[in-house]
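Q: Dropping the structures in below, format is structure tokens.
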Structure I
Amino acid sequence: MALNKKNFNAVIVVEGKDDTIRLKQFFPGIETIETNGSAVSEQVLKRLKKLSQTREIIVFTDPDFNGERIRRIVSEAVPTAKQAFITRKEGEPLKRGNSLGVEHASKEAIERALSDLHEVEKQKSDLTELSYRKLGLAGGAGSKRLREKVGNLLSIGYGNSKTFYKRLLTFGITLAELQQACQEVKDGK
């Protein structure tokens, strides 16, 4: 994947300068906008809204609570923004004491995330809360682990029960797709 200004028209929304440094380390021509924390200023949101009229916006935040908060705020301001996710494992720091983040991801993880983008789907999902629970994704002893593995398989990241369910609906994941992913995880594929 060659990411540079000539063939990559997207602007990547990241949390901070360390994320930008990491992306530019592998893809020197890539353009980013840093939110500089989970508050996301009105100025940044205005800039993103304006850019979204002529450029693709990709939200690529850390796989943690603050990353999800930023993702939600930016997506509300720019509904057409595409979503890129790394797994929690891919975002683990090498040094103890550092937090999860895009800045720790490998080139391969970043390439995968930026080539497997998700966008809000217009169609409705046939997924219901009852079917979601029956699949074991909420309310059970192993629900958290199952959500994490299914999220990795579907490349939509991890979320708590409520967030993960909303994300499935947002991306138009059908009941059949979710059943298949759950089965693959349970079969150990």
Structure II
Amino acid sequence: MFIGNNEKVNNSIKNNIFYGIIFISLLGFFLHFVYDLSGKLLIIGIIAPINESVWEHLKLAFFPTILWWTISYFLLKRKNKISFCRYFVSSVVSLVVCPLFIISFYYTYTGAFGFHSTILDIASLPIGATIAQLIALHIYQYAKLKLYHLYLATLILFILIIAFILFTFNPPHLPIFIDSRTGKYGLN
């Protein structure tokens, strides 16, 4: 059984994807400072980076993407015929692709090429958001989804949310979780 239909994607959905790139990038940039500005409230630390580890910086992509796709779904469904299942699977693809790009990009230029650049660190979010949003649009437009894709996307989303919460308070002692400023893990 296929999910949704193969409706032609109209311009409002395409525009939404492109506005999402801007929204995710700007909100991600702002989120970088929210934990400190909040007086280091633990509840804020669930959605905003608590330190300078690579893992914590993935929150800058993950939570703005969830917010964007959720809000835009409710705004778009009123005016457009949108398949919830196709939209949801596409959003989870975006949630996975952007952090994977950021990790790959970071470890490529720091590990493989042996240098560190704050400019590249900052640029990885809008580049990753762009790639993730475009792949998600492609999935929405062309993927022949089945019901198990919806279940798999739901499972992946659940695992990622649990991982972000759990690893905020109890990170594994792996390089991706090390605070680059202090050399410590998790809450300092």
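Here, each number is a calculation from the coordinates, and none is a lab measurement. The shown structure was predicted, so the numbers you read here are calculated from the model rather than taken from an experiment. Cβ atoms are built from the backbone, for glycine too; each structure is taken alone.
Q: So if we calculate distance in nm of label points 7 Å out along Cα→Cβ at positions 14 and 86 for every structure here (I, II), which label has the highest result?
A: II
Q: To which of I, II does the computed value -13000 (helix-only ellipticity at 222 nm (-39500 (n - 2.57) for each DSSP H run of 4 or more, over all residues; to 500)) belong?
A: On the way: I: -13000; II: -23000.
Of the structures listed, the value fits I.
Q: For which of I, II does FRET efficiency 1/(1 + (r/R0)^6) of positions 110 and 126 (r between Cβ atoms, R0 = 35 Å, to 0.05), calculated from the coordinates, equal 1.00?
A: Computing FRET efficiency 1/(1 + (r/R0)^6) of positions 110 and 126 (r between Cβ atoms, R0 = 35 Å, to 0.05) on every structure in I, II gives 1.00 only for II.
Q: Here distance in nm of label points 7 Å out along Cα→Cβ at positions 46 and 150 has been calculated and equals 4.2, so which of I, II was it run on?
A: Numbers: I: 4.2; II: 2.7.
So the calculation was done on I.
Q: When P(r) over Cα pairs in 10 Å bins from 0, in percent is computed for each of I, II, which one produces 9, 36, 35, 17, 2?
A: Checking each candidate, the match is I.
Q: Let me ask something else. For which of I, II does relative contact order in percent (Cα under 8 Å, 6 or more apart), calculated from the coordinates, equal 32?
A: It was calculated from structure II.
Q: Among I, II, considering only distance in nm of label points 7 Å out along Cα→Cβ at positions 38 and 158, which has the greatest calculated value?
A: Largest calculated value belongs to II.
Q: Moving to a separate point now. For mean count of other Cβ atoms within 10 Å over residues 54-61, which structure out of I, II has the highest calculated value?
A: Details: I: 19.5; II: 24.5.
Largest one: structure II.
Q: Starting from the value 2.9: which structure in I, II was distance in nm of label points 7 Å out along Cα→Cβ at positions 118 and 134 calculated from?
A: Derived from II, not from the others.
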